[in-house]
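Next up: some structures, all given as structure tokens.
No value in this document is a laboratory result; all are computed from the given coordinates. Values in this document were obtained by computation on a predicted structure and should not be read as measured data. Cβ atoms are built from the backbone, for glycine too; each structure is taken alone.
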Structure P
Amino acid sequence: MAKQGFRVLDSDIHVSEPRELWAQYLEPEFRERGPRAIEGDGGLAGLRVMGKTNGFYELPVRERTARIRAERSRQRAIASGRAALTGPAAGGGGDPHNMLAAMDLEGIDVSIVFRTMGAHVIGFDADEGMDGPLAAAICRAYNNWARDYCAADRRRLLMAAQVPMHDIDEAVKEARRAVEELGAIALVLPNNPVNSRPWYAEYYHPFWAEAERLNVPVAFHGIQMARQDHLARRYMENFALAHAVAHPVETMLALGAMLTGGVFERFPGLKAAFLEGHCSWVPWWLYCLDEHEDKFGDKERFGLKLKPSDYFRRQCYVSVDPDEELLQYTVQAMGDDNIVISTDWPHDDSAYPHALDTFFGLAGVSVETKRKILWDNCARLYNLE
């Protein structure tokens, strides 16, 4: 396709799971407690798991923020021309042909296909009733559906599988099945803790070992609210702040846990992506982690032999938003080998259908850097070279 002469590999495009997915794909013994559509209720609030909404939409303050978000999104869609689109390119992520048409319009050659509601419906901890078998069944249902979705064009739609980190044995089992049987090329995790375990906990070591053996990256990707240890819960009445901490700040903490907790020292073949949380904070955060690990690091427990920033450069990737104007300074500070791009289609805060045009308009970004971010780095991350 070659958008302005560049091949484009979207590190993180999204489906919009149909409400009937769970009734069709979830194993019968889990359907009573699993995701269930609520008649007449659309959007995120239209699903309940174990009788609960993931996003606390039963609270009046959350209903208000949802209405504000919808109206602001409608206004942006009109201003960007997205509302005027017709045909498949105007459709949502529930149909792979819509996704392919949107990729054609945007100029994307290949996309890594991520979940949307799949993350929300397992965004519960054990104290909220989410046990390992249920989380695993929900992930299996989503992954089976995603395999069928990506079958529309397996050259251009590459599957990222969701795994149930509530139970490490189930997570390892589903990772193996998703990669070896379904063809997944990445394993998707939340950026916030599950059951309050830090990502460097020894509990997760079998999973990192399996991802390393399977030779697929793990991709940390947040959601805007969860019934878990989640920063956005502090700011339910302020969606702008809740969304800001749910993505960049939770992502910073996930990256910090992996870097300072010895995960990359113990598993040197593991690759990790930290997506949809901007990239401009990374140079400062690496500087901060290097300084604090040098002064206070527990080398006996975590075993770091390198600086956190060295592990980052060796094994980690972050995504840039297409309109992230600070990119030129980020590249000056940390280089351009560890940055990929995400359009975030079809979500309401995506810059679609002008995401790539916006990226090309960023000041101070060289042709070579653009080439790396748009294809080379992402191909290396997902082993597509």
Structure Q
Amino acid sequence: MGQLDFSLSEDQLALRELSARIAKERYESQAVKWDLAGTTLPTEERRLLGRLGLLGATLPVEHGGGGRPLLDALVIIEEIAKVCQLAAFPVFEATTGAARVIELLGTPEQKLRFLPPVASGEKTIALAVSEAEAGSAATDVQTRCEADGDEVIINGVKRWCSGAGHAEQYLVYVRMGSEPGGKGLGAVLVDGDAPGLTYGSQQDYMGFRGIGSADMHFDNVRVSRDNVIVGKGGFKKLFAAFSIERLGNATMSLAIGQSCIDRSSVYVQQRRQFGRELIDFQLVQANLADMIIQVEAARLLVYRAAINASHGAPAALEASIAKCFANEMAKRVSDLAIQLHGGYGYTAEYTVERLHRDAHGWAIAGGTANMQRLRVVSEYLGRRLNQRRD
């Protein structure tokens, strides 16, 4: 039996080196400042990532992308996110978010119209799914979409949309018709400045600073029927696309864990107490070892799902396992990093407190760890497990 090869190719190593260099040169000195100020990523930075081919890495070549497999995008995300999660977010959105839904499920005309601006960095497409009463229970979406000639009319309120008020376009999950649950759901692309679409106040999160979020109010928003990406009854297709985003999410957590190791490894070999380097103490060694083991295990789970997915969507079971483990790993590892840094770990200067704050955000976004556990069991047993009383 041959040995499994988990190493990256020469091309992937070059891509990783490019991403790491850009992150260090452009974002390392800005990350703390942007976080403290809650600054959104400057548009010119997103366009730079587009010119470098990093935004459209997984999008088709004929639509301005690189045509790369999913793993390549995750390599880019990890390297940038280790330095600055805010700078990595446009890559996350473009390579694992709503644009991938359009790539997989849109018509040829829709792909030609919507994907090139994403690949170039001209536009970002954010995902608008959740509502006040439809978070984990995504099939309870009540935002309605009704046909009216060559247009559709959207009414309702969305919540927890990352990028709300800042993205140029939104892929909005809506209810079409009277069918309950997922049978009545579809998705429509809406311009951020569409008449009738307004935004509430920006939400103040514990982490994710600079990644805007606000309520979205749809009041008779009219959109061309040509912008309907998935019609009524297509929720199963939309749900499959969630697995791509979950691997992007897991990679953001992976980046947090690896960054905590990198920073802690340096610190414990420089900081001295009782006349010795911190690394000389066995409990410090044990904590660092636990961090390394957790991060390496998360990386293997993420890579397995991505490699098996290639250019498509990963298996739901593998994606949910990777996300659940990576999310919880990032929270544990970043907490250990703070402890290894002592009082300094609680300051903005040493970054690990920011990583810990963001770790909790990724563990909620895209489906909590407990929801992933339910998904894991459902996929493993091959049966639908209803969480509803009825």
Mean count of other Cβ atoms within 10 Å over residues 11-18 gets 14.1 when computed on, of labels P, Q, structure Q
Which structure, out of P, Q, was helix-only ellipticity at 222 nm (-39500 (n - 2.57) for each DSSP H run of 4 or more, over all residues; to 500) derived from, given a value of -11500? P
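Which structure, out of P, Q, was Rg/Rh (Cα atoms, Kirkwood Rh) calculated from, if the result is 0.98?
Details: P: 0.94; Q: 0.98.
Here the read-out was taken from Q.
With relative contact order in percent (Cα under 8 Å, 6 or more apart) coming out at 15, pick the structure among P, Q it was computed from. Each step should come with its number before you reach the end.
Details: P: 18; Q: 15.
Corresponding structure: Q.
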Work out which structure the value 0.15 belongs to, where FRET efficiency 1/(1 + (r/R0)^6) of positions 35 and 259 (r between Cβ atoms, R0 = 25 Å, to 0.05) was derived from one of P, Q. P
